[in-house]
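What follows is calculated from the coordinates using simple rules that are stated; it is not laboratory data. Just so it is clear, the structure is predicted and the values come from calculations on it, not from any experiment. Cβ atoms are built from the backbone, for glycine too; each structure is taken alone.
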Structure P
Amino acid sequence: MSAVAAFVPILFRDLAAALPPLAAGLLLLHFLLFREWKKTARYAVFALLLCAVWSVTAPPDVFSAHYAPNVNLIPFVGMADAPLETVLNVLLFVPFGLLLPLLWRHFRDGRFAVLWGFTLSLAIELGQLFSGITDIDDLIANTLGTFLGYLVACALLLRRPSLAKTDGTVWERSALVVLVFCVMFFLAPLVRRLF
């Protein structure tokens, strides 16, 4: 559990720096795009999840990015050496796979949910070419976590069909991803440096 304990202070530090610009961005998107407070609140939870994933996976920010590739392209080797890290990588993406189908009907098709989890994980791993270790095992574990979260969402939707009333557009998804990227890559590091 020392791996989890090591990330808790970093997570809180990063989220504390991200909250002011994230809240301002969500408020702006509310008036420009979302226009419903319930939708904005649901999207805020999703944006916080993305910020937490960013913080824990430690891709670079505007001040720390430098190309220093350390790549593992051999699957399953690292999983045997660090099973706890593998489990944590799976668990990290379960909420992502859970929220996608609950927020957007498009992701009630498991192929799209898993593809988005894979794409997010791939983006993180490519970003880690500039800050850490790029590992195919992380990509596999994160994609598996998305799939498990999707299965939980399907079970929830079967038991509580009322959860299926939420929906959003591709513009809303894109705006959220761009907002989180801008906050975590540019603004949160700047807030941390100022305070």
Structure Q
Amino acid sequence: MIALCLEELLIRPMQAADLEQVLAIDQASFAMPWPASAYRYELFENPNSWLWVAETKPAEGTFQIIGMIVVWLILDEAHIATIAVHPDFRGQGIAQHLLSIALADAIRQGCVQATLEVRAGNLGAQHLYRRFGFQVVGIRPRYYRDNNEDAWIMTLAELGDQYLTWLEQGGWQRAPEGSGRAAGSF
């Protein structure tokens, strides 16, 4: 793991020049990575897709993409399509920052809920989503084609002004470990 000072982290909209590094993160993170054409479609052709990257400037002075998230706006719902952090930078809160920015933007765009699918065996991702208040609402049996693993459908149904304030105040950083956001926090 490469230690990162989060003050040096920049989260910004994805650009075409980021695709090579985003693809490398995707391939290092998933058994079934998205093809380059999927990212190009989301970036250039899908007006309902928001793509963000986390970037840092290592000691040698060049910027490096270390995380990414893709969110689809479906009516008044934000669907988290994918999120990943480079393996060398995991465990430092980068995914939390990406998810926080994406959810805040979704609220500003009028979303009232968020949803996603996560592998039944991906406990780390489930912990992240629970920290933000996502709850399991269903199962997609044998959803993942590489090993027929089930997907859990997780939903966050309380997006709004109070949740936005909670995000902006960093409430997700103080949420109890493993139990979702703090009770009564918004």
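When mean count of other Cβ atoms within 10 Å over residues 78-85 is calculated for each of P, Q, the greatest value falls to Q.
Work out which structure the value 1.9 belongs to, where distance in nm of label points 7 Å out along Cα→Cβ at positions 38 and 118 was derived from one of P, Q.
Of the structures listed, the value fits Q.
Each of P, Q could give FRET efficiency 1/(1 + (r/R0)^6) of positions 30 and 134 (r between Cβ atoms, R0 = 35 Å, to 0.05), but the derived value 0.95 comes from Q. Looking across P, Q, the calculation of percent of Cα pairs over 20 Å apart, for residues 70-149 alone that yields 31 traces back to P.
Cα Rg over 2.2 N^0.38 Å, for residues 86-125 alone computed as 1.40: which structure among P, Q? Matching structure: Q.
Determine which structure produced the value 32 for relative contact order in percent (Cα under 8 Å, 6 or more apart), calculated from the coordinates; the candidates are P, Q.
This value belongs to structure P.
Looking across P, Q, the calculation of mean count of other Cβ atoms within 10 Å over residues 46-53 that yields 19.8 traces back to P. Upon calculation of helix-only ellipticity at 222 nm (-39500 (n - 2.57) for each DSSP H run of 4 or more, over all residues; to 500) from the atomic coordinates, which of the structures P, Q produces -23500? Going label by label, the one that fits is P.
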